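Participant: Take a look at the structures below.
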Structure P
Amino acid sequence: MAEKNFPENPKIMVLGAGAIGSLFGGLLADAGNDVTLVGRAAHVNAIKKNGLRISGLTEKVLQVKAATKPVKSDFVLLTVKSYDTETAARMIPLGKNTVVMNIQNGLGNVEKIADAVGLSRTLGGITSHGSLHLAPGHIKHTGIGYTTIGELDGVCPNLDADASRSDRGKTKRVERIAEIFNDAGIETKISEEIKRDIWVKLIVNAGINALTALAGVKNGMLLEIPEMKESMRLAVEEATLVAGKSGIRIDEDTVKKTEDVARLTKENESSMLQDVKKRKKTEIDAINGAVAALGKKLGVETPVNMTLYALVRGKEEGYRKER
């Protein structure tokens, strides 16, 4: 199984090498790992010609392998937008022991990946690093944060009986991946409850992303305008109630956490604001839309999340029609 045979020096593919994928892939390659970035043709061609330029909090020009089509790898870091998860996961060329891990926004991604590649191959992950795509071949590192990874449900499913663990949920493969990330300067910890962590990130995103996208402001402005701060609080509280109703145990103060994130990333533009500025499809369906849909199913009222979802969808439809 993938756990027992996960290599010491895996071949790594970053599938969906946009802003965050290029940042992670670039840092991993700079640390000496065998990395291939898979992304759009313009970005790939620029990287092949001039290298990957990272500016901002990290200043480097890196020579990284890049391609427009997936390549066979031991470890796949999936960083596509949530609405492309299923399509991308089904494009992955699977070797005998290939492991796939995502660091994406929203709900439902790990389930789609597991359905496409198999549960035993699937890991979950989140990150609070910020990155901005400036031009083909050029990204800006806008925020340094944490990265958390883990086996789904805290265990590695379907392993051989003699597969060893040093601790619950800390399988050899997830420990090795965390080590590779940390060695590359990507501060990473292992979680025994990665699904809970994915939910906490979703709750934070539900409070920040849509509001900043609609108002056209950086994250920190949510704390400076009382009405926006209150709307953020309401969206977060609704999402937390939905999480609890769906069986996810949330012990921490999610309103405080969201305010802390907004404060720590006050100069950042949320990924949704970046998408709206570029008149691109957003991940609203997997964030506030997912909260509203699941809330309806579970009998939890989510008027703020539903309103934010409707307004962002309306904005998307408006610029789609203009095109």
Structure Q
Amino acid sequence: MEGLSNVHRWVWILASFLLSASVTWLSIRYAHRRNLIDQPGQRRSHAAPTPRGGGIGIVAAGVAFFVPPLFAVYPGATGAAAAILFGLIIVAAVGWWDDHFGLSALKRLVVHVLAASVLALALLGNDGLIAACAFGLFTAWSINLHNFMDGIDGLLGLQALFVFAALGCFGSYYAQPEYALPMWVAAAATLGFLPFNFPRARVFMGDVGSGALGFLVAAAIGLGLDFGLLVPMQALVLVSAFVIDATCTLASRMLRGRRWYRAHREHLYQWLARGMSHPRVVWLYGAWNLCIVVPALLLLERTDNYDAAITGAVYALGVGLWLAGKHWCWYRVKSRRHA
């Protein structure tokens, strides 16, 4: 792919956008025919019946345009490209089945761990068992946390768009077109879905899309580590918005003795959405990315001696804001009850 001209790269990116948008549009019609409709309810943040499964458009574009360039870099059946293709397909397939018929959390988790393990061995198998296991856990967590964070219009799509675009900038800055092109392709695929989901959702991503997108984010980060364009601290900062909310929420539920694996509405973004519009909540998360993540990434790029301190400061600030946001939401609800 290094020999492609800029025009050919733009054609590749545009094709990813158009395929994603086209398949997403078709998925809405399909969902209506199959009655794949999410109804409003106590554990949901939307007020109108909405089709689900639109994330299949991102999956289709990922299979068609994200993976093929990687085969030029990772040839062979045991290469990273094959591992990404395998993982993307099985994670999307189990999500598609869950969208249609329902599936236990344990069965989904088994598939997620399988996909994460294959990817970790393909990308970091030569870096030692500890590194491979750590990345495998990160990938499995990424699949699930992106599913957890897909609860209001546009949040997951815009977060993934930010991550892929940032990684595309890394590849372009370091003159690594074989890495940059798949990242911009993934960004274009996500962008093709967004008009159907933001600012008002005409279709939800569904498990088929949210899990697959979480896998793609982990794969993109793993490729960046393998290319030597990223260090682990940069990766943690890049995905901090979702990691902080999902991890703090999970820890909070476990400490309070809740059944943490059950569906709920206790993430900070869900609490915020009870008193704010979905676009306003999404912009708050976007503000974190622009005002905290981007400057932190620039600092990490300029120094090698304070990576842990910078990353720790980002996460400490994020946890503090999560606690403050939860307290503010609880206080507001309590005030309404006494009004």
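Just so you know, all these numbers are worked out from the coordinates, no wet-lab data involved. Note that the structure is a prediction, hence the values are computed from the model and not measured. Cβ atoms are built from the backbone, for glycine too; each structure is taken alone.
Participant: Can you spot which of P, Q the value 2, 9, 15, 17, 18, 15, 11, 7, 3, 1, 0, 0 was calculated from, given it is P(r) over Cα pairs in 5 Å bins from 0, in percent, for residues 100-243 alone? Display every interim value, and only then the final one.
Facilitator: Values: P: 2, 9, 15, 17, 18, 15, 11, 7, 3, 1, 0, 0; Q: 2, 10, 19, 22, 21, 15, 8, 3, 1, 0.
Only structure P yields this read-out.
Participant: Between structures P, Q, where is distance in nm of label points 7 Å out along Cα→Cβ at positions 20 and 220 highest? All intermediate terms of the calculation are to be shown ahead of the outcome.
Facilitator: Numbers: P: 2.2; Q: 0.8.
Structure P gives the largest value of distance in nm of label points 7 Å out along Cα→Cβ at positions 20 and 220 among P, Q.
Participant: Can you tell which of P, Q yields 0.25 when FRET efficiency 1/(1 + (r/R0)^6) of positions 60 and 172 (r between Cβ atoms, R0 = 25 Å, to 0.05) is derived from it? Provide the component values of the computation, followed by the final result.
Facilitator: Numbers: P: 0.25; Q: 0.50.
Attributed to the structure labelled P.
Participant: Kindly point out which one of P, Q the value 22 was derived from, the read-out being relative contact order in percent (Cα under 8 Å, 6 or more apart). Display every interim value, and only then the final one.
Facilitator: Working: P: 15; Q: 22.
Going label by label, the one that fits is Q.
Participant: Match the computed value -23500 of helix-only ellipticity at 222 nm (-39500 (n - 2.57) for each DSSP H run of 4 or more, over all residues; to 500) to one of the structures P, Q, and report its label. It would help to have the intermediate numbers written out before the result.
Facilitator: Details: P: -14000; Q: -23500.
It must be structure Q, since only it matches.
Participant: Continuing with this model, one more query. So FRET efficiency 1/(1 + (r/R0)^6) of positions 124 and 276 (r between Cβ atoms, R0 = 30 Å, to 0.05), computed for just one structure, reads 0.65; which one of P, Q is that?
Facilitator: Values: P: 0.65; Q: 0.15.
Attributed to the structure labelled P.
Participant: Right, something else. Comparing FRET efficiency 1/(1 + (r/R0)^6) of positions 204 and 284 (r between Cβ atoms, R0 = 25 Å, to 0.05) across P, Q, which is largest?
Facilitator: Values: P: 0.95; Q: 0.75.
Across P, Q, FRET efficiency 1/(1 + (r/R0)^6) of positions 204 and 284 (r between Cβ atoms, R0 = 25 Å, to 0.05) peaks for P.
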